[in-house]
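No lab work stands behind these numbers, since they all come straight from the coordinates. Since the structure is predicted, the reported quantities are computational estimates derived from the model, not experimental observations. Cβ atoms are built from the backbone, for glycine too; each structure is taken alone.
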Structure I
């Protein structure tokens, strides 16, 4: 591994893995770490962000890890609550994703730091809060090292109050992401005022997130327009909360062109870029443009590239199944669970080309778009400098808890005028 001595890597494995990971995988050589270290590495390099790859299938995770090793880049592998939670549509779940990552790192000889992230842990009401009291600890029992508490579906006051309630179940060492503004494209864009409200309220109670996710113009899934990421909006919000030292988490990356992604890395404080749909489509062999957005034929159907991805026979079965279930466009994501075993039962050369296509795409992102090349040694240096699995928070308390009681939070929120836009299914 370039620029890292074997002794330093071995030391990082010994001290850098969080206690849950060390307990689960006592004999492992996989450097699974807190998301905090991944964030710190991107900050230290400057103008860099890394992939937070939604590992909807085993072969997608394999391709991502191979790309990370080739690029010598620290990365994040994640699954959202909607993708891999109690009502999963993916075979990779919140409870087995760490096992997938650990097994692949050891099998492939991956030596770069990897965080395992529970993305979009959605809170939409009291029932979700009650379930989270048990479920969030279970995620960390299963090897999660970073989490996004997403109560952005709620009003600003309830978003903050839910985030305050849930945080007690997140280990202090874990990477933490918060969110303001439900991700849904041009509707209900986030504002600096909303972001400051959320971050100030968390800070007052001693909660210091590593990342903040915004609705800055993207959607999840297939990008249907050229609206995409609004770089200047993102930069203005990051500037408004710079005293609280949060980095940006860019959601809805699939479908945005490379120049726009380079700009979000260079001109904002973003260090984490979520990529999901593009990796799924590329692994299957669906025709995509140079930035991973699926190309449709005149009838609005996906175009399968011959001798790429799954076999033609299996693709025909997947399309037929989608037709029976009335799955179109982005809803093809629901093919992951029913077809995973069929995919893993294909010939070795087919599985290899699926993972290889993901590797090629992700490597290009890491090296030529995200500026994440050679961030692995930086993350390892941060672990060695900390001498621990926990580098501590980036920020310190600025706000007073007495000014952010429940009553004052509700009152303060009345001054915020941002709307959330139309309703819909925007979970991942």
Structure II
């Protein structure tokens, strides 16, 4: 038994409310259970309760045992002076206020239906992956769809926070913010943070000025990444290195020591050299990129915008000095889908929000056209009967797994609550 289960019981009145009595036999009538605070202080604020013939307005504190009051030192905390009812599973000691008046106690266990307890114990029993894995198939589609929408926007709110932080750091330059976010996502999980540092170290005003020569953009990106630090016989390498040091002097930039980019465990098409060249070519070929993606909701337009490849040199190279069979290395559809999910959707949401507008439905519709993500988490959900059909559903399921299942927040989850209420 956990305290959050008692919070759930009280919040949703999942007990016999018609015959309630305090431990000492006074009748209890609940007018309102109060507001669930989930903060420091009493659990429920501003409840209204009739005890005996007296109506009370104040706070409700919930514990597994009455003695937890003293275990948590509430007797010394002024925030608990206005507690009008102590709700516990087991009453094992009397509780008094500072003025020595006794706080009424409701011992909840005798008023809770046995089926509710069985459902809770079934849900709370550890499983191989998540608590409700064996019952997921039983959840109504309507319930799941509504919960997925809430989960999606919870995740979107979290993913939009870095957008607003970058906006503050770049003095409200949306183009610069987009450049930083794209750089991070071009680096994927392994090089993403490093690529973000590279983008943040290069004033976007310089990218704007140099975007007409793709070699200059490549020199800036590859040079800042430390990929031009060594000596090589390759002529393209030598040209980029000359350009890089010229641009450092031209714009009075300091050379920054970065940690090494990672090639290991990457498919060649994801090598940092290839991704940085593609990023350079994106900005070389797409002027005013932010205006092209800030409000667009036609997925075909997005695919067209990101239909870019590496420079000619990288068509037969993955690294300097190592020639390979010729291949036009353009951004793949699955990669563009990741850009849509992790860059375009968050930045469109943040842009609309910053202008006091609402674009939630458009974002959902856009993600319905994006293929579902493929990863271990989605494979697991599929094995338990939840098979996502698009990126909207996979994003929702990621939020569910990471923020609810992994943190055992079953009693804050619509799925968990529905399973608890089933008889």
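Here log10 I(q)/I(0) by the Debye sum over Cα atoms at q = 0.32 Å⁻¹, for residues 325-372 alone has been calculated and equals -1.02, so which of I, II was it run on? The value was obtained from structure I.
Here Cα extents along the principal axes in Å, for residues 93-300 alone was derived from just one of the structures I, II, and that gives 51, 43, 33; the source is I. Taking 24 as the value of relative contact order in percent (Cα under 8 Å, 6 or more apart) derived from one of the structures shown (I, II), identify that structure. This value belongs to structure I. Calculating distance in nm of label points 7 Å out along Cα→Cβ at positions 229 and 357 for structures I, II picks out II as the one with the greatest value. Here semi-axes √(5λ) of the Cα gyration tensor in Å, for residues 5-100 alone was derived from just one of the structures I, II, and that gives 23, 18, 13; the source is I.
When distance in nm of label points 7 Å out along Cα→Cβ at positions 21 and 205 is worked out for each of I, II, structure II gives the greatest result. Looking at structures I, II, which one was semi-axes √(5λ) of the Cα gyration tensor in Å calculated from, given that it came out as 57, 24, 19? Comparing all candidates, it corresponds to II. Comparing FRET efficiency 1/(1 + (r/R0)^6) of positions 13 and 285 (r between Cβ atoms, R0 = 35 Å, to 0.05) across structures I, II, the highest figure comes from I.
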